[in-house]
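Multiple structures follow.
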Structure P
Amino acid sequence: MADELKPEAWQSHAAGEGAKGLRLYDWARIPLSCRPDPQWERWLLIRSNPREPNIRAYYFVFAPVGTELCELAGAAGLRWTVEECFQRAKDDLGLDHCEARSWHAWHRHMTLVMAAAAFLAKLGSDLRRSAGGKPNETSPNPPIAA
């Protein structure tokens, strides 16, 4: 399917900020026929690396009607941020150490761990900001110019 797309179907968009700056990829989307709700659309989102065009990543997308391709690309790029968040919560806070026997116990454990993770993320962001570090695009509060 991706090989049959016309060249104008592909657009270059950033998938977020990486260690070496913005991660630019070529993106295309193909509409999927299933539309149970007229206010939502389903797409097959395709990411292609401009340096290695044969390597592609695919995403199933369920988004509000009218969502731009750049928004879908940005959301797909957040995947690594989310995975890093969960990995950090597992390593530092014991997210994966729950041996709960009930829904309530599991829910309490997850809530406390995720609250602690949010606290530590905010604390780290504040410390980097006060040290004069460069905020990235996903920083919650950009510094205010004096």
Structure Q
Amino acid sequence: MIRIPPEVELVLASSSPRRSELLRQVGLSFEIRPADIDESVLSNEPPADYVRRLSIEKAVAVARSGEVVVAADTTVEVDGEILAKPIDADDARRMLQMLSGRVHRVHTGVTVMTSDPDGDQTGARTVVVTTAVSFVELDDPTI
């Protein structure tokens, strides 16, 4: 089991149920504090750079003194295009049709940031993992 001193608060900068579950599975207790940041993609920003930037911005946005913050962002890329969260059912259908029978990439950036009791950042580490995913071919009724 991972032990964090009781005087140190662990904060998850996300409302993602999956991220919460991952931390719980390793036995950690934590506060959920979603970051309210602009998640727009910058002009010509590569997907790996995008998730790295957002995970850092999320950690910075929620950090308070004496805490350890875990922040992450994930995006899907196909043909160099970053797929944002679908805005509605039609958009989700369009994305599934685009991914059907193809290989796409999933990029995840994770930042862990620490600060001292005065609120000064004492450390930060960011990693980006990219995974190639083969998507089965979906027919219209399945979609």
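Taking FRET efficiency 1/(1 + (r/R0)^6) of positions 23 and 39 (r between Cβ atoms, R0 = 35 Å, to 0.05) as the quantity of interest, name the structure among P, Q where it is greatest. It would help to have the intermediate numbers written out before the result.
Working: P: 0.70; Q: 0.95.
Of structures P, Q, the maximum of FRET efficiency 1/(1 + (r/R0)^6) of positions 23 and 39 (r between Cβ atoms, R0 = 35 Å, to 0.05) occurs in Q.
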Answer label among P, Q for the case where distance in nm of label points 7 Å out along Cα→Cβ at positions 63 and 87, calculated from the coordinates, equals 2.5: P
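Supply the structure label, taken from P, Q, corresponding to FRET efficiency 1/(1 + (r/R0)^6) of positions 7 and 47 (r between Cβ atoms, R0 = 35 Å, to 0.05) with the calculated value 0.40.
Working: P: 1.00; Q: 0.40.
Corresponding structure: Q.
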Label whose coordinates, when distance in nm of label points 7 Å out along Cα→Cβ at positions 103 and 127 is calculated, return 3.8 (choices P, Q): P
Volume of the Cα convex hull per residue in Å³ from the coordinates reads 200; which among P, Q: P
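helix-only ellipticity at 222 nm (-39500 (n - 2.57) for each DSSP H run of 4 or more, over all residues; to 500) computed as -8000: which structure among P, Q? Kindly include the intermediate steps, with their values, before the conclusion.
Details: P: -12000; Q: -8000.
This figure was derived from Q.
I have 21.1 for mean count of other Cβ atoms within 10 Å over residues 71-78, calculated from one of the structures P, Q. Which structure is it?
Details: P: 17.6; Q: 21.1.
Corresponding structure: Q.
Using the calculated result 21.4 for mean count of other Cβ atoms within 10 Å over residues 55-62, pick out the matching structure from P, Q.
Computing mean count of other Cβ atoms within 10 Å over residues 55-62 on every structure in P, Q gives 21.4 only for Q.
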Winner on relative contact order in percent (Cα under 8 Å, 6 or more apart) once structures P, Q are ranked, highest first: Q
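Since every read-out is calculated from the coordinates, none of them should be taken as a lab result. Note that this is a predicted model, so its numbers are computed, not measured. Cβ atoms are built from the backbone, for glycine too; each structure is taken alone.
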